[in-house]
Structure I
Amino acid sequence: MSSPGTPRVWVASPSEVAEVARLLGEFRDFFGNDRPRTDSIAKSVERIQARGDGVFLLGEVSKDAGASGVAQLRFRASVWTGTEDAWLEDLFVAEPARGTGLGRLLVEFGMDVARERGCARIELDVQDENEGALALYRATGFDYKQVAPGGRALFMQRSL
């Protein structure tokens with residue numbers, strides 16, 4: 001049980017979809033976007049939970065404060081490790097809860113969930129200008145990795 005002022009994290013249940021969607025909506029707003037709508041986010045959260053290829057983590061800074069942090073972990077099979085890989089797709093801590101250690105707890109708990117699932121590695125992407133996130137990820141053991149001699153691995157994306 002959590003005491004006041006003690007952050008805690010947990011895997012969100014299907015009954016907590018609205019809370020996950022609310023926090024992901026705040027994350028969307030943080031980047032100045034207006035899409036997707038929160039109801040669309042909630043439907044996606046339900047679909048991901050039902051498929052079992054991802055989980056959402058919630059975190060709170062005290063039991064009276066309610067959830068103020070969220071993380072999304074996705075899983076996929078890897079030919080290269082013979083196990084699943086985990087992808088830390090989203091991590092967001094609301095402004096009032098920043099600096100409490102909640103972000104670090106979400107990352108560390110996410111790594112524990114991935115280990116328990118049998119994942120051999122966890123990956124993420126982060127904007128190079130997001131100094132706070134970079135510091136958090138480095139403090140929890142993430143680093144840039146050269147996957148082949150002579151080059152860098154870059155995250156690339158294309159809309160379909």
Structure II
Amino acid sequence: MAQGAEKEKFVKRFRGQSEHALDAKGRLNIPARFQEVLREGDDERLMVIAWDNCLKAYPVPEWDKLEVTLQEKMKEHPGNIKMMKHMIGGVVECSLKQGRILLPPRMREGCGISKDVVLQGSLQIFEIWDKNIWERMNKPTSDEFQEFSQKLSQFGLF
């Protein structure tokens with residue numbers, strides 16, 4: 001197989017992490033590699049939801065799939081309707097303009113996001129964290145590395 005054909009098969013996903021600073025208006029620069037993922041989906045809009053300690057950013061097609069699944073599954077689990085309402089009612093559409101999105105103040109405040117943030121790729125979506133909260137909650141310990149290494153070995157990946 002030609003090298004060019006191999007590149008074409010590579011699926012673009014949100015991978016990696018980067019640090020950024022919000023400007024005074026709450027605008028966030030989106031890394032070029034994340035912008036490429038959005039362009040590949042022919043829609044540069046993101047649906048952003050406050051979730052626990054971070055903001056989750058979904059490309060519109062991924063958000064649409066989530067809504068369809070929620071509609072189907074919530075019939076089986078009516079006890080989770082409060083969280084479904086939180087998701088649907090709390091989502092904000094953010095359009096990519098000049099490589100940036102505007103994060104509304106209420107969303108930033110709800111997740112403790114001030115100025116310095118970490119963008120964390122998570123394949124189909126990415127997360128936006130306050131840098132200090134991300135460092136406190138997401139840095140793996142040595143024990144976690146060892147446990148995960150064992151899982152990867154079991155899966156035949158390591």
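Comparing relative contact order in percent (Cα under 8 Å, 6 or more apart) across I, II, which structure shows the greatest value? Across I, II, relative contact order in percent (Cα under 8 Å, 6 or more apart) peaks for II.
Of the structures I, II, report the one carrying the highest value of distance in nm of label points 7 Å out along Cα→Cβ at positions 27 and 75.
Details: I: 1.8; II: 4.5.
Sorting by distance in nm of label points 7 Å out along Cα→Cβ at positions 27 and 75 in descending order puts II first.
I, II: which one has helix-only ellipticity at 222 nm (-39500 (n - 2.57) for each DSSP H run of 4 or more, over all residues; to 500), as calculated, at -12500? Comparing all candidates, it corresponds to II. Here Rg/Rh (Cα atoms, Kirkwood Rh), for residues 59-114 alone was derived from just one of the structures I, II, and that gives 1.06; the source is II. Out of I, II, which structure matches 16.7 when Kirkwood radius over Cα pairs in Å is calculated? It was calculated from structure I.
Any read-out appearing in this document is the output of simple, stated calculations on the displayed coordinates, not a laboratory observation. As the structure is a computational prediction, the values presented were derived from the model and not from experiment. Cβ atoms are built from the backbone, for glycine too; each structure is taken alone.
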